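Got some structures for you, see below.
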Structure P
């Protein structure tokens with residue numbers, strides 16, 4: 001079972017939400033093409049699957065070279081979290097991924113990966129064109145970073161143990177590596193290293 005913590009604040013009849021998802025509670029599931037395992041962090045609409053989501057965030061373990069699953073009509077952002085490197089080959093050329101550098105590509109592209117340094121772990125954002133859009137950024141801060149609420153859904157993914165997150169003056173959490181804070185409200189995060197995913 002996923003342990004969650006909630007906080008609400010009513011503004012213009014819309015409730016802010018904050019949910020903490022602990023990495024150890026996420027269950028691995030097979031890739032769409034069966035070539036690996038992934039852990040889904042969040043998706044919309046709730047209960048959607050790999051064929052009908054508007055957007056989806058997950059962390060995948062890649063242990064062998066091979067093709068990526070095809071997702072027509074979907075924009076993808078992949079961010080290498082662990083492992084020396086990953087090489088992507090597609091019709092548009094060859095891309096060498098390095099740790100914590102987000103890379104965007106279309107989901108319908110025919111992409112294969114090479115793992116010159118062995119297995120990797122990566123963070124994935126997928127948004128369906130015309131239904132959602134999003135971006136991924138990586139931050140390392142020595143003091144809390146303020147993130148204002150603008151109506152978008154935000155997921156803060158800790159990339160090390162002990163990342164503090166606070167929502168206003170109401171709630172605060174300590175996130176360990178790959179724990180996630182899923183929120184729509186303003187917050188501050190840090191010190192530490194984390195990925196920030198924003199989805200509209």
Structure Q
């Protein structure tokens with residue numbers, strides 16, 4: 001039996017090398033990427049970890065704090081706020097709470113605020129918008145349910161990976177197979193780059209761009 005933690009450690013090592021989201025998308029046959037509007041709140045942010053999902057209702061922040069409280073260390077909070085951009089679902093308070101829990105980052109189909117504080121605290125956040133407006137808790141929403149973020153379905157336990165290129169999601173059942181395919185593609189690509197700089201030979205053949 002393959003150790004899931006070993007797979008995560010292997011992915012983490014690859015994340016440090018750069019452009020891992022591109023490699024994963026290639027391994028998933030050019031799929032898995034969230035929409036291009038999901039961008040890092042601060043430059044060079046990157047994250048990797050299993051998803052803890054949150055579905056908000058209106059401008060209610062309650063489920064976000066509930067999700068932080070339920071999330072184990074190393075996980076990524078994935079917030080489906082239905083693309084709402086006029087009210088923020090993340091800021092300095094959520095960042096400090098998430099850091100205290102040991103979370104690896106947050107991905108939001110919606111807005112973030114307190115950007116300077118989030119950057120200063122070094123917490124990776126990827127969102128679709130920035131706004132000063134904040135939501136208020138009202139006791140509504142859901143945690144650890146299937147959500148849709150950036151046009152991609154995300155289930156609790158799916159692997160979230162984000163870097164300068166964007167965000168990709170790897171279904172939980174495909175994590176180990178995707179890692180093996182990423183390693184295979186990287187090995188083949190490195191051998192190709194070492195062998196040639198010919199445009200004809202570097203033209204993609206279905207495996208990489």
Structure R
């Protein structure tokens with residue numbers, strides 16, 4: 001049997017991640033989308049095809065796209081409607097992988113942060129699950145963007161926040177009543193960021209409910 005290619009192994013890892021997120025209730029029905037960088041010059045991503053059950057992904061459920069967000073092969077199946085968000089995160093943030101979830105905690109946290117444009121979470125040990133954070137004694141700001149069907153415009157808003165010289169966006173962001181986008185240097189880092197955010201969002205939601 002021939003050895004599997006590196007790209008095939010990456011797709012298998014993404015598919016296993018999708019099955020895990022589906023089991024946890026973070027990527028139900030056909031929600032969510034996942035990508036991994038497979039080329040740098042030019043930039044290329046493998047991203048989930050539109051409308052796929054993320055709990056049952058196989059290697060055939062991904063499409064290769066370029067820096068313009070379009071499939072690199074003629075006649076290829078349609079990729080996720082939110083492909084340009086993945087492209088911008090790979091291009092402007094250097095992401096090796098981007099993962100997007102639709103959990104209850106994503107929706108609850110986004111609801112709370114819409115008016116202020118984000119939410120701040122501080123003091124949790126789990127903050128150390130995010131790259132570059134070495135202590136619980138810190139505060140993390142998570143941007144919340146209004147939901148929209150105009151993905152190209154949203155992608156440019158995300159690009160601008162990534163380039164903010166004062167407080168550039170890192171690790172992840174929320175879309176109101178939609179879900180969480182998180183990224184990392186590779187699939188493992190992006191998955192760790194998703195898991196850390198899900199824990200933090202649930203803790204904050206439960207804390208606020210107990211205090212109300």
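Nothing in this text is a laboratory measurement; each read-out follows from the coordinates by a stated rule. These figures come from a predicted structure and were not determined experimentally. Cβ atoms are built from the backbone, for glycine too; each structure is taken alone.
Tabulated values for the structure
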{"quantity": "Computed 2, 9, 14, 19, 20, 15, 10, 7, 2, 1, 0 for P(r) over Cα pairs in 5 Å bins from 0, in percent, for residues 53-156 alone - originating structure among P, Q, R", "calculated": "R"}
{"quantity": "Origin of the value 1.3, where distance in nm of label points 7 Å out along Cα→Cβ at positions 125 and 149 was derived from one of P, Q, R", "calculated": "Q"}
{"quantity": "At a computed 16.7, 52 (Rg and Dmax of the Cα atoms in Å), which of P, Q, R", "calculated": "P"}
